[in-house]
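Trainee: As structure tokens, here come the structures.
Only the coordinates and a few stated rules stand behind these numbers; no lab work does. Just so it is clear, the model here is predicted, and its values are computed rather than measured. Cβ atoms are built from the backbone, for glycine too; each structure is taken alone.
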Structure I
Amino acid sequence: MQSRFQNWLSPAGLGAVLLGLAVLLLSAAPGHAVTVERVVSPGGVEAWLVRDHSVPITAIEFSFRGGAASDPAGKTGLASMTTSLLDEGAGELDSQAFQGRLEDLSVRMSFNAGLETVRGSFKTLNRNRDEAVTLLRLALNEPRFDPEAIERMRRQITAGLKRKSTDPNVLASRVWRRAVFGEHPYARPVDGTLGSIKDISVQDLRGFVAKRFARDRLIVGVVGDITPDVLGPMLDDIFGGLPATTSASGPSDVATGAGGETFVVQMDIPQSVVVFGHEGVRRKSPDYYPAYVMNYILGGGGFSSRLYHEVREKRGLAYSVYSYLNPMKHGALITGGVATRNDQVAQSLAVIREEWGRMREAGPSADELTHAKTFLNGSFPLRLSSTGSIARMLVAMQYNDLGLDYMDRRQDFINAVTLADVQRVARRMLDPDQLTVVVVGSPESVKPTAKAPDIES
């Protein structure tokens, strides 16, 4: 199966720089197009491939469904700690030897955990590909988890958690998630807590790899100077030794709570940090694209957004203000943030609520809608500016079940959004009275409506 997407740029409303960069990017591919191929290895491992023979490099991005939100109770941070150790020695190579080989071969390899996935990134020169692939296979199938490496990473994570404990941005986000999600795993910090990290054992780490790295949870995207015939056996070499399936369970669906409450966490700082939001829309919803366009106009469009214009440009209340969609698998959100002087928090929140309500009642103008569509379509190629970014897009397409031809169809989804669609979705989704607000700082004239929930330390 193959899918091709052509140059979908529309020049209307775009600056010359943006347009020029996008055209240059798309022109770099033969025929002004990118071909996405579905490759299935002899052992049944699937990957989506974009060939690029201009540079002798192979880039692989992959994810396992089930991230930090699937960590066992009391072991928060297990996924994150495990990923920090995968390249700290594997097979017969201890940490120093493994890292040395990566450096000698100029291989880029990294792992990290998010709430919903564990991700891996790999890039190698083709002349070193065979040995580089062996190192990746070892990291996934035979990580060592040596005591020295475990304790070193535990100290690094602990130091990071202590720094974050006094960061108002981190604190505001954690309190907001606890208020909205309660005891659901979405409220847990990906990096864990000081209490949970100290209790993670080598048995926990090995159990994570054994239970969570399975081929039925695997998503792979590949970009580079490689053919399907070469890629197939390579996929089996890297991933073929993993278990075919796993019975590990993930979190359940959750509805957001604390709608309309305002929480204040006192901190002696000159500028308060604010997080706000409420329930959003899921990626598979037919309302996703109208919501996506609407959010760009409301607060996702940077300098051109309504929130930026009203809060920053018109009133000078804050340097930055924004909103974004977070369509998680088990509980979608629309959230945002602002940081402003303590004596301006109340006014900033009033303006944000006013714009939230104005979008709900009237929707965007025709000009705003046209500009949003033009930018969202025209800027998309800039997200595909490297082999790694294209490979990550291939993984995202699979994770969200968007189909092999998504790059063909994305522009059509955006262009199909009408004023009536945005108005309908705004009326259904946006509600200024349901905004859950967390303020960290010493805000003037902001009264909490409830006690801030406790978070684990």
Structure II
Amino acid sequence: MPAKRRVAQLLMLALAVVVVMGAYANVGLAMDEKIPSGMLTYGLSLGGLMLAAYLVLAKFAPWADPLILPLVTLVNGLGLVMIYRLSESDSPLPSAKLASPNTQLLWTLIGIVLFSATLIFLRDQRALQRLTYTAGAAGLFLLVSPLIPGLGQEINGARIWIGIPGVGQIQPAEFAKLALVIFFAGYLVAKRDVLALAGRRLLFIDLPRARDLGPVLITWGVSLGVLVMQKDLGSSLLLFGTFIAMLYIATQRISWVIIGILLFVGGAVLAGLVFDHVQQRFEVFLNPGDPELFVKIGGSEQLMQGLFAMGSGGILGTGLGQGHPELIPLAFSDFIFAATGEEIGLTGLMALLMVYALIVERGLRTSIAARDPFTKLLAGGLSFLLAWQVFIIVGGVTNLIPLTGLVTPFMSQGGSALLANWILIALLVRMSDAARRPPPQAIQDEGLTQVFQR
């Protein structure tokens, strides 16, 4: 059975690479009326990287879900295509010169190395439960490390970067989120019975006991601290939302979700009244077309250009290489979803969101099939983390919610997010292998049956 799934996975992986190369050729034909000269190099590089990932997966996680790797390959490859398309455009914006498909391909290589290393060295995800508080301390340190004098750097108004000589800037919060999800899973497994106890009943909701609110209040305080000190609305929303979702998975109590929503809304309103940078985000959200906001720092020009781009794409899009996504500031990073939407249209964006939804669905399926509570919580938390991040960035660029500064997973240019997300996928693959692997006795019985049949 594993061999059959691995063959199907290899075929789907090859199809994903073929689709990406077709998109790459389409961009070249539309922009220069010829196949890009580096298409063979990009195709062989991407195909070779994914083949290496497939071989590692087949060796060290043979029972893993066969859909996850091809789906991620497709999204990662389309991101490379869009970054190449933006790098070849004649954009008047200085930020457009930063688009570099070669750099993104290099980060993809490093991401595959980390993916493979995770599968090779982490043979049992339950070992992470012993590192619960170590992961929590590491996550908090990574989260606040940009505030360390001489280490952190402020870029575009947010202090979320640290500089490393010879490497450049990295965003430690991308790795902190993985460490904190591991901490949340380990902590909630140990404390879920206590947190599930009901206190008073208000209307139809069983409220938790007052003394059990400590973890929620601490997480709320940390998320507000990130919002205030680092001006990082995205990480704040991502951190607190993921914790509340995992708390609900562990206890099955809707009261925790209601309390979490009330705390976050209250904190956001308070921060908007006290801090200018938060208030400015809400002004842009409420009045994106206000001409006065165009001249402010962090004004609405980026948002409006993204909305105009998606509007001009319509239902079917202008076609790859035939739009003007280069007019969007930071189109290769924060707004790559809007830039892609102009050229593939609403239909293409819906298909892209379905790919993300399938990745999340496979992760949640792993959570349901897991045999131990830690794996259930960790798989559910990582799946929600990915889904929540996609919702936040898509909601921001479509003006459904205020802009947060997060990037589209696997598509946006940037090393930190890409590496962290490949590690996240490796963890899901490892847990999927454990959840889908038959018990040892079942494997032995199947082997004996095959021997007798022969």
Structure III
Amino acid sequence: MFSIVESKPYALPRHMELKPDSKEDIKNAPVGSGRREFMKSATGAVGGALLSGFPAIISAQTVTNALKVGLVGCGGRGTGAAGQALHADDYAELTAVAEVYQPQIDQSLATLGHISKIASRVKVEKGRQFVGLDAYQKVLDSDIDVVLLATPPGFRPMHLAASVEAGKHIFCEKPAATDPAGIRSAFASVDKAKAKNLSLVAGFCWRYSDMMIDTFKQVSDGAIGKLIAYYATYYTSPVKPMPSASTRPADMSDTAWQIKNWYNFVWLCGDSLVEQAVHSVDKIAWIMGDQPPVSCVAVGGRAIPAEGGNIFDHFDVNYLYPNGARAFMVNRQIEGCYNENSDYLMGSEGTCTIGRTPTPHIEGKTNWTWSGQKYDMYQREHDVLFASVRKHQPVNDGKRLVTSTLLAIMGRMAAYTGQEVTWEQALNSQEKLVPDQISWDGQIPVPPRAQPGITKLV
């Protein structure tokens, strides 16, 4: 058992700014193997920034010891991550990319090439633009230092394992997997990354939001008394509606069709609860100290008919925690409905509301409203990652990346089957959605959409 937008860089506080001699040390560091040795021994402002929680921006006029970055998945999220990576470190260069479609690579590189601050460091030669299901391995073999994993999440466990095996520092988008088999693989990769002293930063961006950090600290310090219940909403429109089967080219394989419409197939996306609303699930996990719940029950289904695909368009999950607290996660992806992404925390002596107003606020035992200056949490993820690499002080978000993903999968399992599901059942489930063998021209039968009361817990 297994218990792109162009972003404005942050300014370091004056006492953490790089001194001229530190810049010279960086600028004059040798290339090749020496570049890696420099990363292991670099000191000064980068380490101070990392330890104190401030992002580190490495700047100089000439680049002689660049951190080479590879991108796996050139869609909108991957392109955004690449831009943020290059903004995080003025010595970072994008040198290799992987995709299944060359036009997507072209679009991604064109977008990055139009951002003035980073355009000169987008150095992806034609021979390092890899296309195909095995393109990720070619990126990992191309002498990069940092890899950004941003494909549909069904591929995440495989890509994460290969990245760790190759000894790369990793930015891994959420979720970590789409099934329990992938969860167990991801857990093993996290442990191996720690053993290899590799940094692994997860795409659960709210963990890097100063607004959320400050708010959750207030709650943890007792501002609303004992936490009794957490109610999270993620009501939105469909991310990628399923097109009509009549639009599928006659010569397009199952694999190509499903990857093109990946958000509509459970093995690729994990369903809306696991792929999108998992951000809110992660906030629940965070305030609960990343301790697993005892069990959950859930309802869900498909209200709006869709031709092809097999995902639900709504979920409502009720998690029970050991201390008796409850967490409720509700999400919906239907057009023309009320939209909301909020969090309501109810305690014995007050309430905390996040999302209904511009900033979080607490009413009750302590009245409090967040009044800080919000920073870009997506950028902060990469600032922390690159600072950790420069300082050779690895950070590893892996455990919470995987456990928060499993928390969402657990809710999906309860909704799909109509059964109460315990944490141990979810963790040790034999459910495996991702095919063992995937070829570009292959056939991948689509299982029918789950039916509560009929679909079995595996």
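Trainee: Can you spot which of I, II, III the value 2.7 was calculated from, given it is distance in nm of label points 7 Å out along Cα→Cβ at positions 97 and 377?
Mentor: Label of the originating structure: III.
Trainee: Quick check on the output: 2.4 is distance in nm of label points 7 Å out along Cα→Cβ at positions 225 and 369, derived from one of I, II, III. Which one produced it?
Mentor: Structure III accounts for this read-out.
Trainee: Could I ask something else about it? If semi-axes √(5λ) of the Cα gyration tensor in Å, for residues 257-328 alone is calculated from each of I, II, III, which structure is the one that comes out at 25, 19, 8?
Mentor: I
Trainee: As an exercise: helix-only ellipticity at 222 nm (-39500 (n - 2.57) for each DSSP H run of 4 or more, over all residues; to 500), calculated from one structure in I, II, III, equals -10000. Which structure is it?
Mentor: The read-out comes from structure III.
Trainee: Comparing I, II, III, where is distance in nm of label points 7 Å out along Cα→Cβ at positions 153 and 217 highest?
Mentor: Looking at the calculated values, the largest one is II.
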